[in-house]
Each structure stands twice: as structure tokens, then as C-alpha cells.
Structure 1
Amino acid sequence: MAGPTDTIPAKSRRSYRVNSWVESYDVSTKVTSIGSAPIICERSVYWTPPGTSVKVLGTDSVGFNL
């Protein structure tokens, strides 16, 4: 199943709330560039612990080329 696509200009960045498009933890993302232009991708996750109102927990991981 294909999801939304987007074009991001060179030397810029975008952030997406993946849960705006999916309702499952079974999600993958494919990022490509035109030609051989280098790209960097990061997966960041933040959440609010029960009983608090501030997002104080988080983690991230950098994507890599297969």
C-alpha cells in the first residue's frame, strides 16, 4: 500500500507526524533522492509519560543507505 508522497527542496528539512496517516505500529518509510544527491534522514520519537503534561521522553535514530 503506497502512502503519501512529498517533494522536499534542497537544503531544507521537513518533519512529519506519521500517526496522522497510520493507526498501526507496522510502518516503514522509503526516502529517495533525485540522481545522486545526498540525503540525511532521522526518526525522532517523543512521548508524554502517564500523569504528566510535558513531553519529556524521546529517542531518535539516523537512517542509513541499504
Structure 2
Amino acid sequence: MKPEDLQLLLTREMPYGKYKGRMIADLPAHYLGWFARAGFPKGELGSLLALMYELDHNALTHLLDPLRKS
């Protein structure tokens, strides 16, 4: 993970599916969990979804709060 990845979670939109257009940081936990079970997509999107899943699963989403305010 690079520090810039945290900012990308707040600015990158989900490009497809039920939550198309929603920022990755705002995806619901059950959706992230589904990806964790079914497999994350390849590339940057998959890496960001996996990172968001880990933050959510480990109760670390508060780390994004300072970035949301700036």
C-alpha cells in the first residue's frame, strides 16, 4: 500500500455493478465481503477494493476521516 492509495479510496468511483458511481470508501461492508469471498478484480480496482475491505474488516476506516475533511 502507498499513502496515495488512501486518497484514491475517497476519489475513485466503483465503475460497475449495484454500487456503480459510489466512491470505493463508501461501499457497504457486505459488498466488500462478497468480493473478498468471490475474488477481487485484477488491477488497481481490485487492489483498492482489497485495501478498503481490510480497513473495514479491521475497524480502521477512521484512518480516512482526516482525508475526508481536507
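Each value in this text was obtained by applying a stated rule to the coordinates, not by laboratory testing. Not measured: the values here are computed from a predicted model. Cβ atoms are built from the backbone, for glycine too; each structure is taken alone.
What the table shows:
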{"read-out": "Structure (1, 2) behind the derived value 0 of helix-only ellipticity at 222 nm (-39500 (n - 2.57) for each DSSP H run of 4 or more, over all residues; to 500)", "value": "1"}
{"read-out": "For 3.4 (distance in nm of label points 7 Å out along Cα→Cβ at positions 12 and 52, calculated) the corresponding structure among 1, 2", "value": "1"}
{"read-out": "Entry that produces 14.5 once Kirkwood radius over Cα pairs in Å is calculated, selected from 1, 2", "value": "1"}
{"read-out": "Comparison of 1, 2 - label where relative contact order in percent (Cα under 8 Å, 6 or more apart) is highest", "value": "2"}
